[in-house]
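Listed below are the structures to be examined.
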Structure I
Amino acid sequence: MNGEPEAPELARRLAGRVEDLERAGVLVVPLTRAHPRIVREAIVVRTAAGEPRAYLNECKHLPIPLDAGSRQFFDHGKTALMCGTHGALFRLEDGRCFAGPCRGDSLRALEVTCAPDGTLWVTDPGTDPADRPHRR
C-alpha cells in the first residue's frame, strides 16, 4: 500500500442474454443512482454487424433519458439511437451524434462483455461526476 486510496471496484450489472438483445433490439439496465429520485440506466444495442454496445441512457444535449421514459430508443428505420425530446440521432457503432443539437458529441460508452454462455454484462460507472457536465 503506497498511501493512495484504492480505486473502487466497478460493479457489473446483468443486461440479459444475447438472444434477449436479438429479440428486443435494446436492453435497459438499471445503474447506481446519484440521487434517489434520478434514474440512471444503461442501454445495450447491437451494431449493424451484430456487436453489442452499451451507452448511458442520457442525451448529450441535456441530461435527460434518450427515450424520455417511452422506451422508444430508435429512429424510424431502427438504424440510429434517437433522443425523443430533441430528435438528435446517434450512431449505434460509437454513440456519436450525427444530427441534432449535440452534433459531434458522443453518448457515454459503457463496457459491455459477453460471457461464454451468452450472458451480457454492463460495467456500472457508479456515480461518476464526469457524467454530469453538458454543453449548449
Structure II
Amino acid sequence: MTDISFYLIPEPSLEGKLRFACRLIEKIYTQHQIYVQTSSVAIATQLNDMLWTFRDISFVPHELFDSTKKQNAPVQIGHHAQCPEQTNIVLNLTEELPIEQASVTRIIEIVGTDETDKIQSREKFKQYKESGNDIQTFDLTQK
C-alpha cells in the first residue's frame, strides 16, 4: 500500500507549486529516491532550472530523467509515466494518477488554490481512497 500526501498550498500558479516542490524536495531528498513527474518537457525543464536557483545556499542533486542512461542523482525530473526503478517517492505534478510501481512507498500531490486544480485533486483523492491507500492532507493555506 502506498501512502499519499496532499499538500494544500496558498498559491494559484504553476510557478508557486514548483517553488513549493523545490522546498519540499530539499527537505526529503537525502533519505529518498524521488521522481518528479511533470506533464511536459517544458515544466520538467522549468523545475530543473528552479532547483538550481531557488535558494542561494542550497544544493539539491538532480537531473532530467533519461531512461536510456544510468542516472545517479537522488532526484529525477521527467514527464514520463514510468519512473526510474529505484524510486520510492513520486512527486506528482500532473493531472493524472501516477502508474503504480512496487518500489514507490509514497506519492505526493501539491494542490494550489486554482479551482481547476482543486477539482482535479478531489478526483485523484477519491481514486486513491477507492484503491485503499492511506491519505494524509497538510493544509498550508491557513498559515
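The numbers here are math on the coordinates, done by the rules we state, and not lab data. Just so it is clear, the model here is predicted, and its values are computed rather than measured.
One of I, II was used to compute volume of the Cα convex hull per residue in Å³, for residues 62-125 alone, and the result was 91. Which label is that? Provide the component values of the computation, followed by the final result.
Details: I: 113; II: 91.
For volume of the Cα convex hull per residue in Å³, for residues 62-125 alone, the value 91 is produced by structure II.
When relative contact order in percent (Cα under 8 Å, 6 or more apart) is computed for each of I, II, the one that comes out at 26 is I. If semi-axes √(5λ) of the Cα gyration tensor in Å computes to 22, 19, 14, which of I, II did it come from? The correct label is II.
Here helix-only ellipticity at 222 nm (-39500 (n - 2.57) for each DSSP H run of 4 or more, over all residues; to 500) has been calculated and equals -10000, so which of I, II was it run on? Display every interim value, and only then the final one.
Values: I: -1500; II: -10000.
For helix-only ellipticity at 222 nm (-39500 (n - 2.57) for each DSSP H run of 4 or more, over all residues; to 500), the value -10000 is produced by structure II.
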